[in-house]
Structure 1
Amino acid sequence: MRLSNSVKPISYLKQHTAEIIKTVHNNNEAMVITQNGEAKVVILDIAAYEQSQETLALLKMLAQSKNAYQRGEHKTAKKAFSDIRKAIKTT
């Protein structure tokens, strides 16, 4: 994704809102809106936003798993399946 081609001032957003929404949706690319020469917001298609949120959630789970493993909070697959079998038998 090349954001350098998709940087627009807020005045452009005000004048071309519908066009920007259509472009962002159809091209599945983000657009950066600037105010006073500084990047302020990013406009992103909802599907791309949801995908990025899911990706971040998965990365967070991986980081948490890695940290738990480093703290010794893990068990072998054999032990995990054994615990599952015991839990099933008791229910």
Structure 2
Amino acid sequence: MKPIDIELKKQPQKYLSKVDGNTFAKLDKALEKLRFWDGDIVRLKGGRFYRLKIPKYRFIFTYDNGINIIHIEEINTRTNINYRRYTK
């Protein structure tokens, strides 16, 4: 399978710049696995957004199949993610 390109929006970029080294390595590893659509990925209600779950963290993203790119909308801890923003 060909790797999928990943684009980080503003919030994920800021979040990754503020976390400690161990957390950054964990989140970066999850992003690398996501490039191959690997992990606990679930489509959210409404059909446009997906959620990647790793221990303590959640990634909210969209996938554009036409140009093979994932847009990461939000990265946060599981208790701070507001799923209502992404479901219809």
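Here are a few things to note about the model shown:
- Structure responsible for -20000, with helix-only ellipticity at 222 nm (-39500 (n - 2.57) for each DSSP H run of 4 or more, over all residues; to 500) calculated and labels 1, 2 on offer: 1
- Source structure (of 1, 2) for P(r) over Cα pairs in 5 Å bins from 0, in percent, computed value 3, 14, 27, 29, 18, 8, 2, 0: 2
- Value 20, calculated as relative contact order in percent (Cα under 8 Å, 6 or more apart), assigned to which of 1, 2: 1
- Origin of the value 0.05, where FRET efficiency 1/(1 + (r/R0)^6) of positions 41 and 73 (r between Cβ atoms, R0 = 25 Å, to 0.05) was derived from one of 1, 2: 1
- Read-out distance in nm of label points 7 Å out along Cα→Cβ at positions 17 and 33, computed value 2.7, structure in 1, 2: 2
Quick note: the coordinates plus some simple rules give every number you see, no bench work behind them. Predicted, not measured: the structure shown is a model, and the values here were computed from it. Cβ atoms are built from the backbone, for glycine too; each structure is taken alone.
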